[in-house]
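Novice: Have a look at these structures, which come just after this line.
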Structure I
Amino acid sequence: MRVQQRSYSPTVFEALQAQGMPALLARLLAAREVTAEDWSLQDMPHLLKPEALTGAANMAQLLAEAIAQQKRILIIGDYDADGATATSVAMRGLRMMGAQVDFLVPNRFEYGYGLTPEIVALAATQQPDVILTVDNGIASIDGVAAAKALGMQVLITDHHLPAEQAPAADCIVNPNQRGCAFPSKHLAGVGVMFYVLIALRAELKQRGLLAEDKVHLGSLLDLVALGTVADLVRLDANNRILVRQGLKRIRQGQACPGILAILKLAGRDATQVNAQDLGFYVGPRLNAAGRLDDMTIGIRCLLAETPQEAMQYAQQLHVLNAERKQIEAEMQWDAMADLAQDFRDDQYTISVFQPDWHQGVIGILASRIKERFHRPVIAFADAGDGLIKGSGRSIAGLHLRDALDLVTKQQPDLIVKFGGHAMAAGLSIRAHDFTRFQQTFEQVVQSLIDAQVLQEVLETDGALTVQEMTMQTAESLSNLVWGQGFPQPVFYDRFEVLQQKVLGEKHLKLRLQKQNQQFEAIYFQHAELLPEQIEIAYVLQVNEFNGNRSLQLQVVHAVVV
């Protein structure tokens with residue numbers, strides 16, 4: 001791993017300081033290319049308007065007519081946290097505006113992803129007039145055709161990248177569809193649905209069907225924030241507004257009972273919640289339902305109206321998450337044992353498969369392997385009927401979906417189906433084609449990136465003065481919105497190791513010293529003792545334990561001096 005310090009524009013830094021901003025924060029923001037003007041536009045009035053989102057106005061009209069005619073609307077969701085929050089936002093928002101609405105989320109093990117003909121057949125048993133997809137549908141050509149053949153109106157809200165052919169839906173809202181000029185291409189599925197609701201509220205007001213203050217869509221921002229963070233979309237300026245406002249509601253106790261129940265079971269204080277809490281504690285518990293069981297449990301939790309009802313569902317999610325961790329640990333052990341024998345430093349990709357691996361956990365496994373080897377990784381599990389299903393994670397510099405598209409162009413019969421983003425994708429192939437896929441994927445990636453991309457680079461924000469290394473600094477930084485594309489600050493400096501001990505056979509607890517000032521530190525997933533003098537990359541954080549809050553350095557990388 002190569003460590004390098006982020007650079008920043010002195011001009012931008014000075015402009016931020018001129019607004020009265022502390023030097024440290026000004027340096028951090030300048031290094032993330034945030035200008036003084038950008039930073040002043042953080043509140044809801046500065047949110048991008050839905051008018052630029054292609055199809056939003058048209059979909060608002062179609063939904064307004066469906067509500068006026070009391071048509072039955074059925075939401076088809078997805079089985080991850082983004083899909084669950086998007087479904088919940090659609091349910092809550094449409095009900096606020098008088099819609100007759102229900103939802104159906106595919107069980108990933110029975111129906112696979114998206115609006116398939118099979119899920120349309122299941123949906124038809126509820127006799128909906130309108131199908132509304134959230135966080136899926138842009139690739140559902142056959143499913144949309146099946147629904148249209150049954151006389152259903154089909155409305156698609158999605159954010160995934162489209163293929164060359166679009167489904168013949170009645171309306172599509174997707175910031176990434178061709179011709180859409182919406183400035184933020186990084187909305188999560190829940191963000192797209194939230195924008196459709198904003199457009200629908202405006203349409204109903206214009207028609208005189210909605211009182212001015214009857215519908216408060218701001219009450220949905222806790223769900224929007226959760227889905228946006230959990231889906232790892234880029235936190236551009238617009239997404240940061242959505243997440244910031246959602247976190248504000250959660251801290252003020254105005255979140256839905258489901259989110260508050262999950263936070264409570266995870267041991268997190270809702271009044272102190274930050275984006276990392278949503279990503280590391282709430283999102284995984286919600287995702288556990290879709291990975292191991294049925295995301296309906298997660299959606300029911302988010303739709304619960306009372307703390308008691310929410311807690312019942314949250315406890316089920318908590319148990320499923322513990323089970324997911326155990327399954328993941330076993331799969332990771334298997335994969336790492338194989339890679340210890342088979343991995344070569346000159347290979348560009350890693351594709352792994354074992355028939356007894358759990359379909360719902362291969363995405364997490366791919367992430368863990370990527371973190372260890374810094375290679376694009378695709379992990380496969382048996383999907384039945386001679387097929388295996390893969391979940392992929394990429395590294396900076398390789399657009400994973402585009403790579404899979406190139407594989408398909410070179411060998412059209414190899415991939416049965418695929419889809420996804422730059423950093424994550426899913427696919428299905430025939431089990432007997434695994435070795436051929438492994439070889440073709442390796443060749444394609446070698447043609448797309450240079451070897452230097454395979455060297456992991458850790459970007460840091462340089463050193464802190466001991467005067468800056470305080471609880472106040474840690475708390476002020478934790479209250480800001482950090483995440484994908486807007487990375488949490490990582491600092492780098494030299495320390496003396498005064499004390500160290502291994503916790504639970506896998507974590508290193510440290511006491512460090514810098515300029516006669518001592519700091520508690522933790523180095524997760526590292527059990528080897530360190531020398532007396534080290535340079536470390538670390539996150540400044542608030543450690544909460546038994547109701548006490550203290551300053552702690554979380555070590556992310558150590559270099560022997």
Structure II
Amino acid sequence: MNKALNTILLPLMIFSFHSFLNAQTSNETVWFNGLARSYFSRDVLGNTTDTLYPRNSSNGYNLVDLNIHANPIKTIEIFAQLRVRNQFGSFFGSGTNIDVRQLRASGTIKNKFNFSVGDIFLKQNRFTLYNYNEELSSFENDMFKPYRDIIHYENFYIDNRWRLQGLQTDFSLQFDRFIRTLEFDFFITRPRGSTQLGSNTYSPDLILSGGSIVSKITKKLSFEVNYINLFEIPSSGNMNISINNPVYHSGLNYKYNKNNFKISHKLQTGFSERNWLFSELDNGSDSTGFTTRGMFFEFENEFLVKDSSFRLVLGARYVDPNFRSAGSQTRRIDFNTEIQNTVYPFHTNDYIPRPSSAFDLLSDENRFNQDLSGTLMSFNPIYSNVLPYGDATPNRTGFYLSASMNKNQILFSNIKTAYFNEVIGQGTTEKRNFLLLAGDLKININEILKKPKEFSLSFSFWNELTSRDGDVVEELNLNSSHINGFINLEFSKNFYFQLGLKQINASGKEFITQRNEYGVIQNFSLVNYDQSDFIYFTGINYKIKKNIYANIQYNWWGEDLNNPNNPTFNDFNYRRLLFIFSVKL
């Protein structure tokens with residue numbers, strides 16, 4: 001079997017590479033591109049009393065993703081992505097896996113209707129369907145780019161879109177009076193098929209459908225409406241509970257130029273419903289329960305200098321406590337306690353699960369989520385407490401401001417601030433207050449010295465403050481600060497020496513919300529925080545071309561813990577030697 005596998009793969013890869021080169025200069029009906037990656041890591045225990053785990057362990061693989069594009073006719077494309085992956089330590093094909101990673105057919109009908117069937121990537125807006133970036137990824141300035149590239153590629157995180165399987169179609173109309181254009185986009189997908197849960201229990205199909213209509217009324221004024229619904233089909237399974245979560249959105253956008261600025265004002269609002277349908281299989285009657293209805297409102301203003309050297313955004317937002325949108329509130333990272341860390345999942349000789357650290361959120365592919373959730377997912381407040389579910393975070397009202405500046409390619413800076421309150425208190429009439437202060441600064445020293453080789457310094461700061469007044473039981477406070485520092489020095493042509501750090505300090509107390517399977521709050525648990533996460537690294541990056549690089553780095557990472565709730569948690573620290581060679585064709 002292994003010999004036959006190698007006999008098939010080798011000619012296929014040679015043919016594919018040859019065809020890819022030919023496709024660059026000719027009009028082929030079949031053409032190829034893809035990605036190849038080599039990955040190796042060696043993890044080492046630091047100073048610890050742990051004697052149950054080996055002092056070091058290694059892991060790695062080679063993989064090739066071959067993208068096949070076939071055009072049977074000019075307006076139709078068939079796309080397939082085949083993955084060949086070989087785990088290090090496997091020989092003669094014994095550890096080689098071959099998977100079909102993506103399949104899609106797309107095209108245009110009569111030059112008017114576009115369609116895609118299969119794996120599609122969908123996004124509407126920040127309140128209906130949007131895949132928000134994971135926490136800790138803001139203001140990093142490519143500091144952990146090799147890790148982020150892998151996480152985003154392996155989980156299909158592209159342009160804040162959700163990767164789903166289904167059918168999408170879009171078309172547009174033009175008019176000569178009253179309005180200028182009308183654009184339509186509709187889709188239906190199946191995020192989850194019917195699956196067997198027990199010997200006689202099957203879950204129903206989960207369907208996500210929706211559509212958008214955008215109209216350019218004038219050159220300056222545009223209007224849009226969006227609709228999305230996540231629902232289950234009871235008849236496709238034999239469970240008597242199914243979810244239904246429609247969300248409605250409308251927005252008005254006005255853009256114009258004044259002096260040296262491009263200015264836009266956007267007003268958007270909408271509402272959601274969510275309920276569970278309970279079907280009584282014996283008598284055929286249905287009933288609904290755990291019904292919630294909520295709305296949101298946002299007014300945003302953007303000021304952009306025409307040469308893009310300065311941008312300012314100022315806005316105000318209200319999101320109802322009962323607003324629920326599975327497409328925009330689903331998180332990339334789930335802090336479910338049942339999910340174990342990949343690297344040294346247990347801690348100390350007591351063999352207790354190791355708490356997740358910033359390094360796990362940076363490097364562990366298994367902690368990331370690709371499935372839409374009908375209920376609010378768990379999160380850790382020390383990493384994100386102001387807006388843990390992005391701009392669609394429920395029970396928030398307040399304002400926000402952000403600005404960015406580019407000074408002659410020498411200095412890049414960004415600032416972000418926000419102040420929010422809870423709309424209603426949770427477990428008390430007192431309300432939480434949230435303050436976010438963040439900023440980053442990058443200086444290209446080589447531009448100042450007018451040197452050809454790159455030399456840049458980056459620094460960023462992210463601080464979240466949570467507070468609530470009240471008596472001894474109600475009062476809370478939590479201070480979480482994130483610091484990044486990065487040095488990137490080109491010491492030889494295309495060779496870069498890199499040095500960086502990430503430090504997260506959290507202190508104070510916060511109540512963790514406990515919800516049941518319907519998302520209803522059942523209890524609160526008090527957690528006292530006094531910890532520090534750290535990641536330090538140094539390495540060399542060889543940037544052969546824009547999408548081809550080799551990176552070798554050494555990481556120090558861990559947590560300093562002082563947890564009175566669980567004194568068995570001791571400080572831990574680890575080391576990692578990492579090598580990545582990535583080629584994107």
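Nothing in this text is a laboratory measurement; each read-out follows from the coordinates by a stated rule. Since the model is a prediction, treat every value here as computed from it, not as a measurement. Cβ atoms are built from the backbone, for glycine too; each structure is taken alone.
Novice: A value of 26.4 was derived for mean projected area of the Cα convex hull in nm²; which structure in I, II was it taken from?
Specialist: For mean projected area of the Cα convex hull in nm², the value 26.4 is produced by structure I.
Novice: Could I ask something else about it? Which structure, out of I, II, was FRET efficiency 1/(1 + (r/R0)^6) of positions 166 and 534 (r between Cβ atoms, R0 = 35 Å, to 0.05) derived from, given a value of 0.25?
Specialist: Here the read-out was taken from II.
Novice: Turning to a different aspect of this structure: Identify the structure, out of I, II, from whose coordinates distance in nm of label points 7 Å out along Cα→Cβ at positions 350 and 438 was calculated to give 1.4.
Specialist: Details: I: 1.4; II: 3.4.
Only structure I yields this read-out.
Novice: I have 16.6 for mean count of other Cβ atoms within 10 Å over residues 310-317, calculated from one of the structures I, II. Which structure is it?
Specialist: II
Novice: So, one more: Of the structures labelled I, II, one was used to calculate helix-only ellipticity at 222 nm (-39500 (n - 2.57) for each DSSP H run of 4 or more, over all residues; to 500), giving -12000. Name it. Present the calculation step by step, with values, prior to reporting the outcome.
Specialist: Working: I: -12000; II: -2500.
Working through the options, I get structure I.
Novice: Comparing mean count of other Cβ atoms within 10 Å over residues 222-229 across I, II, which structure shows the greatest value?
Specialist: Values: I: 31.5; II: 19.5.
Largest calculated value belongs to I.
Novice: Please state which of the structures I, II yields 3.5 when distance in nm of label points 7 Å out along Cα→Cβ at positions 30 and 190 is computed from it.
Specialist: This value belongs to structure I.
Novice: Taking 2.7 as the value of distance in nm of label points 7 Å out along Cα→Cβ at positions 470 and 526 derived from one of the structures shown (I, II), identify that structure.
Specialist: I
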